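Next up: the structures, one after another.
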Structure P
Amino acid sequence: MTSPTYPLTVDQPYPRNQWWVAAYAAEVGRDLLARDILGERVLLYRTEAGEAVALSGICPHRAFPLEMGRLVGDHVQCGYHGFTFGADGGCVLVPSQSGVPQKSSLRRYPVAEQGDLVWIWTGQADLADPALLPDLGAVGLGRPDWASEQHPVCEVAARYTLLIENLLDLSHVTFIHAATIPGGEKVAQIPVAVIETDHSLTVQRKGENLPINPLLKMQFPDQDGPVHQHFDAEYLGPAMIRTGGAVHDAVSGRRLGTSNFLHMITPASPTTLRYFVITARDFGLDNPALGQINLGMGTRIQPEDSAAIAAIERVFQSGVTLPAEISARVDNGALKVRRRLEAQIRAEQAA
């Protein structure tokens, strides 16, 4: 069986001093919601004042899952023996005795709400800084001049690094999504450039003089001639990747609009993940049909990607002998991201 950290060369599968997406903001309410995040059961809910809370989700008394309990005001009452915990995680009541046992508190995780997402910090609490979140406004979230759509959450039986590398090599669009993404048959042939900053890495593809396809015609109905279209994949950290980009008129160079697919990736365990997608665009804001088109495409694209990486995970889990890995020039960006992830994890371990 392949190591659960493969293809990374470290002994810890993921960084913990990192913001990850726990849920869409609308998922978190006055019902108890359980999520497995980085191998830990997390309980999510809102206080009566509307504040999102994230606590460890297993009762320390007899390991009962706390999502099977109930809220009493802002307190969580275990459904097994009634142990009750405050929103800060502290045990406030044991019905069968006066006082509470030592070490009976739940862990409270730092949370932040941005971009209609609830983010959770899974590492050292005093390092949780909202300034470390991706710049969500730059990719079109939380802005009145952009429209966006939240896609259904997918649970995928694969390690999170497989999805990162899937998204960073969009040549798979030509094959995995051949019948799903209009114009996708050309993506694999478009030359690639890798652009790095301190906080991001972009695998950039610019398709030039592409014929207007039916999807682009729906998006830009006044466009008749060819276009230049970006098929970018921007790594904003292990929790978020942006794909998509701008479309320009090929003759005048005028930008017609920008469309982003925002992929939020949260490991549930070393070999499973939860996959969130939001589409965002800065054109056709008064045309809700474009949002429905994006949602319809997402219902096909996400399962296709999920099936591909789950198939690879099954190979990893099968115990068969793997061939020595080879890479092509197009993999340069993904290989650089592996090194970034390894450096992030090693820095945590050394701290």
Structure Q
Amino acid sequence: MKVLLTPHVEHYTVGLAGELSRRIKVELLAFARYPVSARQMVVPRLPVPGHRDLLYKYALKALARRYDVVHVNTASHGALLGPRDNLLLTEHGWPEPELVEREQRRFYEKERESLLQLYEAGVPVVTISNFSARMLRERLGVKATAVVYHGVLDTFRRNKPLEPPIHHVVLWNSRLVGFKEPFTFLEAIRLVKGKASFEAVIRGDGPLKREVEGYLRRHGLEDTVRFAERIPFEKLPQLYRSATIFIHTCSKEPFGLAVLEAMASGLPVIVPDAGGAAEVAGDAGLKFRPGDSEDLAEKLLVLLTDQQLYETFSARSIERSAFFTWEKAASTYLDLYRKISGA
């Protein structure tokens, strides 16, 4: 069986393509090379605004007929190919333009239009969490063929629970956009400041960065909260190892890969009691009321000061993360590929 795969976020691309390549012939059509053993065809972006991915689109259309299965990770790429029997789409959320910043709305409008076009033509749609499946059904009337959880690479995994440190490092790892709710995190940090020994680290960039910096100045948090340097994906496990607690604030997260990375690293995690992040964390995470910075602050303070609870939730993170593997994800996708190709 030959499968053509398009990429998505780096962890997903490396994890899934790497595991699939151990079992079948999978080829990755991408804009850049990934650290994975699968055969890769790299297509450069054009320096032309509005047409940067033109060569990629031509390559995808030209190559698709040569494969038993074409697995795309954006609906707009699938729509380029049109309805075909060998097409599979993984929708990594639900395209809702109203939830994103203005400059991304056109992309999400096109993604929604393409998704509906493919679904109505009978193309199977996979999604990444039960929460995402529910949102697709309720918001767009799209019933997912399957839910396939992401895995987590072994480079993130820790075998033993963490011991409570004297000084904590609280990590927040997301884009600085309204959808990710960064100010819920910042307000909680402000409420906890001075009540325990800790510092906070933000790894992320985005249109809200100036507002975040202004908030830190106004509330005297510049010595408490710092921004992590921009690092490549392969150094991301080191960032988690430098932290002691992980906080996620997005209450409508489709999956929560950062939550899974943190749990695999042994970090106790605090997540909103909603969305894909809560689904991923399960009983292993401390949960707060979505958008409630005071409730988040209470949960954080407990973890900062209760050593036994800290060790308990570190152990729970490791145990829960073991459920999510790329081997399991690849096996489910292989079953879907066989149904599509008749192999």
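Just so you know, all these numbers are worked out from the coordinates, no wet-lab data involved. Quantities reported herein were computed from a predicted structural model and do not represent experimental measurements. Cβ atoms are built from the backbone, for glycine too; each structure is taken alone.
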**OP:** State the single structure among P, Q that was used to calculate volume of the Cα convex hull per residue in Å³, for residues 94-189 alone, giving 162.
**Re:** Q
Subject >> Parent structure of the calculated result 28, 53, 18, 2, given that P(r) over Cα pairs in 20 Å bins from 0, in percent is the read-out and P, Q the choices >> reply: P
Original post:
Thinking only about distance in nm of label points 7 Å out along Cα→Cβ at positions 230 and 262, which of P, Q has the largest value?
Top reply: Q
Original post:
Which structure, out of P, Q, was distance in nm of label points 7 Å out along Cα→Cβ at positions 78 and 110 calculated from, if the result is 1.7?
Top reply: Q
Subject >> Which entry (P, Q) yields the derived value 2.3 for distance in nm of label points 7 Å out along Cα→Cβ at positions 38 and 302 >> reply: P
Subject >> For FRET efficiency 1/(1 + (r/R0)^6) of positions 246 and 334 (r between Cβ atoms, R0 = 35 Å, to 0.05) computed as 0.95, the structure of P, Q it came from >> reply: P
**OP:** For the read-out mean count of other Cβ atoms within 10 Å over residues 86-93, a value of 17.2 was computed from one structure; give its label from P, Q.
**Re:** P
Original post:
Suppose you compute helix-only ellipticity at 222 nm (-39500 (n - 2.57) for each DSSP H run of 4 or more, over all residues; to 500) for every structure in P, Q: which one lands on -12000?
Top reply: Q
Original post:
Who wins on mean count of other Cβ atoms within 10 Å over residues 118-125 among P, Q, i.e. which is largest?
Top reply: P
